[in-house]
1. Out of P, Q, which has the highest value for mean count of other Cβ atoms within 10 Å over residues 16-23?
2. Determine which structure produced the value 20.1 for mean count of other Cβ atoms within 10 Å over residues 48-55, calculated from the coordinates; the candidates are P, Q.
3. If mean count of other Cβ atoms within 10 Å over residues 72-79 computes to 19.9, which of P, Q did it come from?
4. Looking at mean projected area of the Cα convex hull in nm², point out which structure of P, Q has the largest value.
5. Hey, semi-axes √(5λ) of the Cα gyration tensor in Å, for residues 32-103 alone derived from one of P, Q reads 41, 16, 11; which structure?
6. Out of P, Q, which one gives 22 for relative contact order in percent (Cα under 8 Å, 6 or more apart) as computed from the coordinates?
7. Could you figure out which one of P, Q the value -16500 for helix-only ellipticity at 222 nm (-39500 (n - 2.57) for each DSSP H run of 4 or more, over all residues; to 500) was computed from?
8. Say we calculate FRET efficiency 1/(1 + (r/R0)^6) of positions 24 and 64 (r between Cβ atoms, R0 = 30 Å, to 0.05) for every structure; which of P, Q gives the highest result?
Structure P
Amino acid sequence: MKKKSCNLSKIGCTSFFPSKPLGCYGDGGAIFTSDDELAQAIREIRVHGQSERYVHPRVGVGGRMDTIQCAVILSKLESFDWEIQRRIEIGDKFNKLLAGKVQRVTQRNNRTSVFSQYTIFLKNRDQIQAALKAKNIPTAVHYPVPMHMQPAYKHLCCPECAPESIVAASQVMSLPMSPFLGDASIKLIVDSLLDNA
């Protein structure tokens with residue numbers, strides 16, 4: 001039986017950041033749980049620790065999504081299954097066209113991906129990113145600084161203790177990914193990438 005990602009653990013979280021498959025137009029996210037006690041605690045934390053109006057059994061935050069973002073998400077739910085299917089189809093097309101030519105970020109064998117991003121590794125990333133930008137093909141580098149090198153954490157770790165994250169941060173690049181990418185756009189992206197790889 002297949003399980004969806006927000007149902008694999010006691011608590012699952014998702015972001016509704018605009019670039020995500022189920023994205024709003026601003027900030028938002030959700031927490032999922034089947035545990036009633038955890039659900040109650042999460043609800044309380046979300047509204048300044050309140051269990052009821054002016055009763056605060058715990059410390060909390062102001063973590064509510066505004067109404068407009070909720071309306072955007074609710075309107076997108078109707079087409080969400082279609083969007084996921086399209087992203088999988090487009091991701092599979094990228095996989096076939098780039099197989100053996102470019103190393104990509106992969107998921108575990110017993111997992112599937114909905115391709116929020118399509119991320120590859122490139123040793124000459126800056127050069128390729130500039131070449132694609134010249135053709136108006138947007139790319140993104142997510143997390144260019146590894147977590148253990150961030151100012152908040154670097155005092156807890158030596159700089160060389162996570163070599164794979166250093167390599168990934170210096171080489172990963174995400175290609176355009178959207179359910180609305182057509183075959184001509186996919187071909188242009190792939191051809192432009194391979195011309196410069």
Structure Q
Amino acid sequence: MDFKEKIEEYFSKLKNTIDKVSFDDLNTLMNVLGQSKEEGNTIFIMGNGGSSATASHFVCDFNKGISLNKDKKFKFICLNDNIPSIMAYANDMSFEDIFIEQLKNYFQKGDVVIGISGSGNSMNVVKAIEYAKKNGGKTVGLTGYNGGKLMKLAEYNVNIPIDDMQITEDLHMVIDHCMMKILSDSE
């Protein structure tokens with residue numbers, strides 16, 4: 001089979017969407033994260049499905065990739081990485097509580113909480129962002145589509161303005177690598 005036409009269509013949509021990402025919003029997010037590092041705050045990050053993999057990747061890139069051999073380090077914690085804790089909360093409470101309950105153990109005023117949700121409507125992410133907002137945290141949404149509830153709730157947002165989950169997830173990773181590269185080079 002010849003898939004070249006569909007491949008070209010996908011890459012064309014990806015290229016066109018890149019041009020629609022707000023550099024202002026991304027710049028603001030980079031400053032929020034940089035300030036958090038300087039102030040010694042923890043940055044919590046979470047997502048479901050592919051977004052959970054992206055959240056884990058952020059932790060690797062910021063805690064090791066940018067922070068290695070530096071005096072001041074990023075302190076990222078991924079709330080979707082501890083499977084036994086997630087399963088215990090999901091089983092004994094509800095899947096909607098898997099992130100908020102972990103925040104109740106660790107979150108401190110001034111910390112940053114990043115929710116990644118392509119639709120912006122993942123209730124476990126939304127509930128965690130609501131908790132952080134009510135308790136003096138800085139809140140960030142990384143979304144796609146129209147941003148959903150998360151974009152309305154979070155203080156800071158980077159939205160991928162396309163109704164396509166795969167391109168949204170692709171560009172969330174691009175955002176991670178863009179920030180990692182620039183923040184690494186600026187130190």
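1. Ranking P, Q on mean count of other Cβ atoms within 10 Å over residues 16-23, first place is P.
2. This figure was derived from Q.
3. Going through each structure in turn, the value belongs to Q.
4. Values: P: 14.9; Q: 11.9.
Going through P, Q one by one, mean projected area of the Cα convex hull in nm² is largest in P.
5. This figure was derived from P.
6. Details: P: 17; Q: 22.
Answer for the origin of the read-out: Q.
7. Values: P: -11500; Q: -16500.
Working through the options, I get structure Q.
8. Numbers: P: 1.00; Q: 0.60.
Answer by largest value of FRET efficiency 1/(1 + (r/R0)^6) of positions 24 and 64 (r between Cβ atoms, R0 = 30 Å, to 0.05): P.
Every read-out reported here was derived from the displayed coordinates using simple, explicitly stated rules and does not represent laboratory data. All of these numbers come straight from a predicted model, not from anything done at the bench. Cβ atoms are built from the backbone, for glycine too; each structure is taken alone.
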